[in-house]
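Take a look at the structures below.
Readers should treat all values here as calculations from the given coordinates under stated rules, not as data from a laboratory. All values reported here derive from a predicted model rather than from experimental measurement. Cβ atoms are built from the backbone, for glycine too; each structure is taken alone.
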Structure I
Amino acid sequence: MHFDPELILLALAPVFLLCIGWEAWYWRRRQQPIYSLTDTVSNAALALMHQGADKLAWLFVIPVYAWIYTHYRIFTMRPGWVEFLLLFLVQDLLYYVFHRASHRVRWLWAAHVVHHSSTRLNLSTAFRQSLMYPVAGMWLFWAPMALLGFPPRQIVAIVLLNLAFQFFVHTQAIPRLGWLEYVFNTPSIHRVHHARNPRYIDRNYAGVLVIWDRLFGSFVPENEADPCEYGIVEQIHSHNPVTLTFHEWRAMLRDFLLLPGWKNKWMAVFGPPEWRRRRTDLPS
């Protein structure tokens, strides 16, 4: 029986929805305003837009991976547990690289900012994704796996499994998890990543394993003395999925057109997101 790896997230949708229902019930019983109907509906709309764009993108991207695999692969990876473990480790490292770049390069941030734009953090926030990831170039970060000799369908499967795991770390209902936090991404670790407090910004990029953050110096633990405040530095006060998807792309294009000199234009597109906030010659 042939299983289409692109359907992994769709197959897990009932599990995700049950978990969201449980979490919403949990917080409602405690009379905590963690969920908002408007915010949750916006997250769902963004998820549908993202999934549609992703499905279309795979039609073009998988043949690219296949071409690299066929003509340029260095090794030929055979099915097996050792190869699966290697695939998992390589993809998780590449995800770390992609995720860190998405916070440091404005072109990538223009897509990723959607995921951080809510002032709430709950399991439905995991659905808050951008349809512009294929345009931003997320798929390029997985191309080295084809070069190493992993078949395209395996690449798609491991990418989606990594993203499926990350659904479960978008919650405030689970406390710190002790020794697990030395190895795995956890809700506490990911709460830090979604926070806009100065000590937490651009930290904890982990997908599944937090070892990359610890190895490359981007790890910060959650501090009870500094509770996480969620959202982005320049808040976007809208629940419109179209506005949430394109607001940073519009701002980036405007800055590119307004700024004089090619160095400034380059920085407006590929510099760090905070570069534009330091400019006093640009409208807010």
Structure II
Amino acid sequence: MRIFDPHIHMTSRTTDDYEAMYAAGVRALVEPAFWLGQPRTSPESFFDYFDALLGWEPFRAAQYGIAHHCTIALNPKEANDPRCLPVLDALPRYLVKDHVVAVGEIGYDAMTPAEDTALAAQLELAAEHGLPALVHTPHRDKLTGLRRTLDVVAESKLPTERVLIDHLNETTVKEARESGSWLGFSVYPDTKMDEHRMVALLREYGPERVLVNSAADWGKSDPLKTRKVGEAMLAAGFGEDEVHRVLWENPVAFYGLSGRLDLEVPGTEALHEGNSLLRGGE
């Protein structure tokens, strides 16, 4: 089973996770820019983080045979903090970088006017830079958030077919599918979707434009949930070609819209800027 996790926050995971993911079949991933669990106090802290997504994390992933890409954005939660807004002006210098395959995560958290402004601005940046967009739907009042998101997308220059609407569930999938967007589902322990609910939705709606991710981060999450979805699909009678489509072909097709997807794992240098993954030895 060959797996591309299209949304996982490896900055918050250990190298043991990379090793386990490779053993489970993960060969590529996308790490979206997101908040870190506590407020950032200046734009400069974002820039260091973006640099890590473009340097240190691809280095770590390559040590375990995984191709790493990222998306860059001011996330919706921090779009409400005036201290963070200068990040919007700095994004163009990051959006031209190799291995940046989308603008994201953008979208809604609390559905505030500040989030409206940030979402619209970043959809415009995606259109200007020829990139697709990864859109986060809110964890509360999801259907209202989806509809508000689709309205803003419709007003932008970015075609809906270049947008991945993420964190969907049973209440939002139908309208998202009808919009023509790509459909993202986060499979999580206890919250969001689980593998059995995911299989039920695939039975109802089919695998077209569907991407399944673990969205694993610093909270209770599981970087092997993509594999568990594939196993659940096989157990439910889906064919290997359908599993391959959901877990590999669809994320390759969506992020391939950027023109920057490179699934070859780079050479595994021993050091990154003088630093090694090893401790206490050569």
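What the table below lists for this structure:
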item: Among I, II, structure where percent of Cα pairs over 17 Å apart, for residues 143-206 alone as derived comes to 53; result: I
item: Origin of the value 0.10, where FRET efficiency 1/(1 + (r/R0)^6) of positions 79 and 247 (r between Cβ atoms, R0 = 30 Å, to 0.05) was derived from one of I, II; result: I
item: Entry that produces 19.3, 60 once Rg and Dmax of the Cα atoms in Å is calculated, selected from I, II; result: I
item: Answer label among I, II for the case where distance in nm of label points 7 Å out along Cα→Cβ at positions 199 and 215, calculated from the coordinates, equals 2.7; result: I
item: Distance in nm of label points 7 Å out along Cα→Cβ at positions 23 and 135 from the coordinates reads 2.8; which among I, II; result: I
item: Answer label among I, II for the case where distance in nm of label points 7 Å out along Cα→Cβ at positions 47 and 71, calculated from the coordinates, equals 2.5; result: II
item: helix-only ellipticity at 222 nm (-39500 (n - 2.57) for each DSSP H run of 4 or more, over all residues; to 500) derived as -18000 - corresponding label from I, II; result: I
item: Comparison of I, II - label where distance in nm of label points 7 Å out along Cα→Cβ at positions 127 and 231 is highest; result: II
